[in-house]
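Below are structures written as structure tokens.
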Structure P
Amino acid sequence: MPASHLTVGKLVVLGIESSCDETAASVIGGGRIRSSVIASQLDIHRAFGGVVPELASREHERVIIPTIRAALDRAGISDPTHQLDAVAVTRGPGLSGALMVGVAAAKALSMAYRIPVIGVDHMEGHIFASALEMEPPELPAMVLLVSGGHTQLIDVQGPGRYRLVGQSVDDAAGEAFDKVARLLGLGFPGGPAIDRVAALGDPDKIRFPRASTKGEFDFSFSGVKTAVLRYLESNVDAVVEDVAAGFQAAVVDVLVRKTTVAAQRFDSRSVVLGGGVAANSLLRKEMEVACGRLGLSINIPAPASCTDNGAMIAAAAVFRLETDGPSDPGFSVDPSLLLPYLT
């Protein structure tokens, strides 16, 4: 019988995440988060206006062991060999150098503790994050994964059964937020900065375009980014708050409309948000309103669980371990890893 909810099993797993600019480790057990530690690199990359891969890798190397140790300590794990069922790690997608640091650490721990290692798809981790903090989402679910590197609509028919419904054809939503924040002089990362400033502006003062795409459920955010640039060039006295509010409204409008239409088209029982942009306050609010109007249940993790973390990697690993068994210890990183989509 197909699963009716996306759930996390009872195994105790250490999850390690190092795909980009955050070093994270977490222990989950019994379907709940027992510890979550994140070492952010924002202060390092802020001066460059974006993530510098070489600096990210070096910082991961510097902090990964203390981060893992803190996660184990906070979870009360004093004897990992007997208290952990497995160690999990992101193997892709992401920055190759950053991924290699996490994978090397996970393999070493697997050998030292004599426990299985599971290589996890980062995007599958974001899907399973929705089952850790609240009532697990009903299936089938329409999942919007929206971050700096990805904007995807995924029809989750069951655990591990994914169908790609739509994706960005150019800039991901988070990438557009970063670029527009740079144009407005708001710094990096752009998502939280625009969210904060937009709250002080009028979203109806400037109407930026909502791009159409050849694929009904695909996304395009390059055009709205360019529209902001052109507006600023023609309006030297532009009110930053109004520009930010108008841009944010344009992006959120498209994300909400396409997600809810797709949910209806594919007979979804629920809508799930994941990825760093899912922490955006307007997106969370408007998606809740739209789903409520349509009678769809909605599952949005807490903002801290939307960004990269070790708990989501551990959660996905529990499913993979129970379904496929441990990974071959010789597995490698895959910066362009794709979910196993149904055809």
Structure Q
Amino acid sequence: MKAVYFTDFQSEDNLELRDVPDPQPPTGSKVLVRVKAAGLNRADLLQRRGLYPPPAGYSPNIPGLEFAGEVAAIGETVTGFAVGDRVFGIAAGEAQAELHLADASHLARVPENLSFVEAAAVPEAFITAYDAVFTLGKLQAGETLLIHAVGSGVGLAALQLAKANGNVVIGTSRTAEKLEKCAAFGLDLGVETSTSPGFSSNVIDATDGRGANVILDLVGAAYFEQNLLSLAVKGRLILVGLTSGRTAEFNLGLALQKRASIIGTVLRARSAEEKADVTRAFTNEVVPLLAKGIVSPTLDRVFPSRDADAAYQYLGSNKSFGKVVLEF
């Protein structure tokens, strides 16, 4: 089979589409998927540089955290899926290939209204967003959500899910253009952080002094102090991304005063059982919204798999709005 392959982790010219051995035939609860499309994520950019290796058992040379395709074969204990079914799901790695061996509990059926390319833009973004905002953040009706990097794949997924739930959503971005595009998805207030780095004042003003009940932070250390200032009493800060760094000063007094909850989360390193849990929640709560068109994937660009290097370069340029997808 063909797969995106990192030849090393030092040089810039280290990506190629090459022939690699097919996965083993599925046994037990495993499902062999013929991948039609695979989404790109910033984790793939880090893996390419050797900075984010996959869990044990997955090749560091073959990236890919999400995919959509057709069931090609199933293990003897698999129920609920049959050969030919259209499925999508998350992976710990190796999804950017023509074939992928997945656990059945990590798969969901693709709604009929989505193409494979559209479906490949869904799993990582929407599973991460739903788990962070609703499962961990416990966002309730009537509460306010603040999303950093709201124009990213996860940010746009969280924005749509929160608006479908009737929440007020404030979003930040480094560019006014992305905030303008997010307005079409229902963003209530956009804050351009290149001109307003002290975004907490915007959040406090917009909420009549209360602050945001839940903050989804896809940026990291640079926003930590402002996040604490932006939180409402009993607010929940969900840390997902670290693009601006890992280390920040912590105002313990402010955290105590606000009775803040600070929760870190990562999807890739979770156990198979935990991934089954988040996939089940996604299947029950998000897939019906996708099927009805209430929420939808946001595709920026689609690249044929032979142009994978160009796709990686484009994602790394920070010009994308929504998801970048490889088509096999």
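Each value in this text was obtained by applying a stated rule to the coordinates, not by laboratory testing. All values derive from a computational prediction rather than experimental measurement. Cβ atoms are built from the backbone, for glycine too; each structure is taken alone.
Quick one: helix-only ellipticity at 222 nm (-39500 (n - 2.57) for each DSSP H run of 4 or more, over all residues; to 500) came out at -13500 when computed from one of P, Q, so which one is it? Answer for the origin of the read-out: P.
For relative contact order in percent (Cα under 8 Å, 6 or more apart), the calculated result is 18, so let me know which of P, Q that is. The structure behind it is Q. Among candidates P, Q, the computation of mean count of other Cβ atoms within 10 Å over residues 233-240 that gave 11.0 used structure P.
In this comparison of P, Q, the computed figure 22.2 for mean count of other Cβ atoms within 10 Å over residues 225-232 is attributed to Q.
Suppose you compute distance in nm of label points 7 Å out along Cα→Cβ at positions 49 and 257 for every structure in P, Q: which one lands on 3.1? The read-out comes from structure P.
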